[in-house]
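Structures given as structure tokens follow.
Please treat every number below as a calculation from the coordinates, not as lab data. Computed from a predicted structure; not experimentally measured. Cβ atoms are built from the backbone, for glycine too; each structure is taken alone.
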Structure 1
Amino acid sequence: MIRPGQLRAYASSQMPEDNASPTGGVIDLTTGVDFTDLTSTGNIQVVSSDDGDGIDVQVYGRNGSGTVVSEVVQVTGQTPVPTSTVTAWERIMKVLKFDTAAGDIAVEQVIPTKLGTLQGGSDDQVILDSGASSISGSYAGLVFRIVSGLGAGIIGKVVGYNGSTKILTLDKVVVVDETSEYQLAPGVVLFKSPHEILTVRRPFYNVAAAAPSGSDRVFFEKFFWRNNASETLLLASVQEVSNPTNKITFGLDIGVTSSVVTRLTAPVVPEMIFGRLPQAVPSIPPNLAPAQAVGVWLSFAVPAGQSPIRSSYQSALTGQTA
């Protein structure tokens, strides 16, 4: 059985922060991608799942005025450390670790979305308290953290939520019980395994529209979905989960090495079509073997004169197991 958390998104080797450098290339297993937005402008904090971690982490983002800002924070194990120089973050754009870590590192919003005590759980699923949301999917993409009780220190990402049963599906197997107190907050995670993530970044870093008198722009960026399980993912497909602005489309590249001269150049990949409907992995049969990845090209249309957009995008890799 393949668990949702065994299907991970990684960056491509070339994801520039300017409009002049090459874009695309092969998979980078040390860099994750995350579109998660904060729910409101405010402070963020850094915390590890391992009490022995003391590495430095640098966070880049935008403040309430839209200016790109950054701050270096020293991790203090499982004790959250808030940023102190920049205290009004509108979004997280990139996070860098200065060294390898002992555990998973989360950069999360200080004010959580939800606090509570679990009713129990097993494997990669936990049962939230009765006061949790009744809306399925409402916690998807949030950082999950056990703050006390059995499993204290656990950090993960939410990959699914059933509002009727209160069952939250995580990207990892956990051991918890009715003593486990948890919190959910917007943020990003730099995982220790199965590949240690040294950088997490937001696709389309710092893109901007041309002046109103200029031309419309279409930006292109590539990431990968990878099967980290020991089983083959059958009938694999990539689908859009959330696209609030309707400005992003995607196409699949099984060749995995394609690149373009700049992120303003459209990739030319045989049989690749940009769209918003689910797309089967372009192989016959459409399966993803263990350790195999599929490249996902994103296209982001930005009209001239477009004012800043605060939005997000979510993608998913799905399939079946034998």
Structure 2
Amino acid sequence: MKFTSAIVASLVVVLGSTGHAAGRSVLFVGNSFTFGSGSAVRFYRNDTVTDLNNEGVGGVPALFKSFAQQAGLDVDVALETRGGVGIDFHLENKLGVLGRRGWDTVVAHGYSTLDADKPRDGGKLVATAKQFGDFLRGRNPQVDYYLMSTWSRADQTYPAKGAWAGAPIEQMGKDVRVAYDKAAAAANAKVIPVGDAWNRAMAAGVADTNPYDGIDTGKLNLWTYDNYHASTYGYYLEALVIFGSVTGRDPRSLGDNECSGFELGISTTEVQKLQQIAFDQLKEMGPIVANPLVLPKRVAPERCSVR
């Protein structure tokens, strides 16, 4: 079978179906949306994960690893990333690496505009997501397969040349989600609603909607300097939604003194707001047991433990 398409930012997360069995494998495969381009997340705690490309990336996988450890989950996290590519690249060039073992749970995402050559067209996402799922199930028929729906890009919405020019900022995320729902149906996968969480954060006034006209006081900028990739806040929210989706845990159970947020310079108030957004989005998707960490008194955050 020939694997083709231009779906970028393939993200793969792998975790055991129980979410807490000892040493369950977790693999991320993707591009800049996985490795945290444009933020302090890119090389964050890269000694806690295995970069299969030996590029020293920590990224969203390292955040996921940190959250899992704080939740008492013993997971073995690896990643394989390449900037500016889609699922087709990994299918055509990386199956030798990705196929060395069977993975327990996989989460992938495609190119941010759905198709690099034909923005807004979800056809290639649907095709390659299914092909990738078939490959993964060939190594482990019981694999849990997720597709992560990505966020609205400000640089594709506000400039006149953007593929979503003139549309409300939330529209790109909504259109992308529609394509992911179709891809998930074809690939027998589940959707992780990261783009929806971004829209929720903006609608709730937690995040600013337009970085081109300045950031409103008290609001977070989910985009980094290129108005395309995520900021540290954006990747942190991404990791929270992935964590909750894959493990079934309430992101608020990590507490507002969560150590990775502290290490990345996110305030406890900001951590709490982002955890609440992630929980609210996951609750809308389906059953999730509410389990916020409520301490008898405020505890100052500390550095993450070394494991």
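One of 1, 2 was used to compute semi-axes √(5λ) of the Cα gyration tensor in Å, and the result was 30, 25, 18. Which label is that?
Derived from the structure labelled 1.
To test your reading of the models, identify which of 1, 2 gives 2.7 for distance in nm of label points 7 Å out along Cα→Cβ at positions 79 and 295 when calculated.
Values: 1: 4.7; 2: 2.7.
This value belongs to structure 2.
When you work out distance in nm of label points 7 Å out along Cα→Cβ at positions 167 and 207 for each of the structures 1, 2, which one comes out largest?
Values: 1: 3.7; 2: 1.6.
With respect to distance in nm of label points 7 Å out along Cα→Cβ at positions 167 and 207, the highest-scoring structure among 1, 2 is 1.
For which of the structures 1, 2 does the calculation of helix-only ellipticity at 222 nm (-39500 (n - 2.57) for each DSSP H run of 4 or more, over all residues; to 500) return -11000?
Going through each structure in turn, the value belongs to 2.
One of 1, 2 was used to compute mean count of other Cβ atoms within 10 Å over residues 103-110, and the result was 29.0. Which label is that?
Values: 1: 23.8; 2: 29.0.
It was calculated from structure 2.
Match the computed value 18 of relative contact order in percent (Cα under 8 Å, 6 or more apart) to one of the structures 1, 2, and report its label.
The read-out was computed on structure 2.
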